[in-house]
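Take a look at the structures listed below.
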Structure I
Amino acid sequence: MLYLLDANVLIRADEEYYGFDLVPQFWDWLYGQCQAGNVKMPLEIWQEVCGSRTQLGQWINDKDVKAALILDEEADPAILNEVLTTGYGPSLTDTELDKIGQDMFLVAYARMAADRTVVTKEVSAPSKKRANRKVPDVCNTFGQAWIKDFDLYRILGFKA
């Protein structure tokens, strides 16, 4: 199984419970999971975090971490279009596309192979429409597997 990380997983881990100064072993463990091919992040999602001026920004821009973390693929345009039109809505405006950001890529990459699971901090909100839809709900539209970050940590055996 390949787990694809949403940017919010790393951001919240750093800001809330696995800060580099408090739990550095988390970041070593995550790097190891990336090296082993269990965890990846699409380039488009990585770009949401790489400009950070925090320790997370330093970590994610380290050449070895970057090489291990980034999914070495390009999104299939047909799948990406389907995620946009079916997952979010037809004829999206530029404002709606800006609001969706790079989330469409996360779901599209997950849909490109059967053994992929999206990992996100977002909470399902099925009543939300169009650009306000949450990643779990877009995944559910396609029957795409997704889990919360702490589920990933349990599955892959992280121990603080």
Structure II
Amino acid sequence: MEMIKMFLEELAQESETTRKMLAIVPAEKFDWQPHPKSMKLRALATHVAELPTWITYGVTTDGLDFAIVPYEPKIINTHAELMAHFEESLKDSTSHLSAAKEEILSEPWILRNGEQIYSTFTKGSLIRHTLSQIIHHRAQLGVFLRLLDIPIPGSYGPSADDPKF
């Protein structure tokens, strides 16, 4: 199987689960955080919604340098904005990944801040890493929502909140 096709299938599958999780994030709790060292719910949900754009970076650039392009998360104020941001990120990454050639997946990609190199990937391993980051931060979001006593949808099967469980 071609890697790009596999990545597209996995992105589509993970996006369904991500969409279900983002759909239950309460805007009235955007400024809540479980611990002073934790992100606020808004920041975490925004990060989950924007993560597919890292796939776009992977197939359209040779790296990202925060010294040149500082990280500035989109300001999300409503639940509708959160969902729209996710759908835009997903559409962008899917279109760029669909247009990519298999050959680029072995090319290097570097995350840095000026001279400081944070990570070196191949473009293919960056896509794999991004999918893992989506899963990781989505699970973190699930913990935040659980602490807010919000029933959690199933990810790879039913959750403890599923009435059929």
Structure III
Amino acid sequence: MAEDTLWHRLKQNKFLRFLLSAGTGLLINLIAFYLLDTFVFTKPSYNILGHSTGNHALSLLISFSLGVFVNFICTRYLVFDESRLPFGKQLMRFGAVAVVGYFANLEVLKLFIKYLRLAPTVALITAALSLSFASFFIHKIFSFNLSLRNNATTNH
């Protein structure tokens, strides 16, 4: 009887685990951005490899990278653990999808704010959720080289 609880069924859902992994990465991104932007990069700009880089951009680059890495680790071990691709290949593919996803998210965010007049925070959450379905399948097929035949609710 305990096997039929709502919590048990939710734990078995790959897509839910994927959303939790992505949410964990986003949380790390937000916390790291706040800490870096508030306490580490306190000057308005920094000279990086001969180019002036703003403190917010530098904070975002580092925090986004940390968030993607945490998201990758969670997704690799908690969602698509049956993948047999080498770690490095998975990480490179996951990172490439994340970068493309970042720019897709940015464009959807702009549309939601400009045309639907959503508040920026609501637009950010809506944009992220609207792209999560595509992201799940792209990571499943491309990043982890798994078949679509295994549906989103398989137990792995």
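Values computed for the structure shown
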{"quantity": "Top of I, II, III by Kirkwood radius over Cα pairs in Å, for residues 74-129 alone, largest first", "calculated": "II"}
{"quantity": "Comparison of I, II, III by percent of Cα pairs over 14 Å apart, for residues 58-105 alone - largest value held by", "calculated": "II"}
{"quantity": "Which entry (I, II, III) yields the derived value -0.36, -0.44, -0.80 for log10 I(q)/I(0) by the Debye sum over Cα atoms at q = 0.09, 0.10, 0.14 Å⁻¹", "calculated": "III"}
{"quantity": "Given -17000 for helix-only ellipticity at 222 nm (-39500 (n - 2.57) for each DSSP H run of 4 or more, over all residues; to 500), calculated: source structure among I, II, III", "calculated": "II"}
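Bear in mind that the values in this text are calculations on the coordinates, not laboratory data. Values in this document were obtained by computation on a predicted structure and should not be read as measured data.
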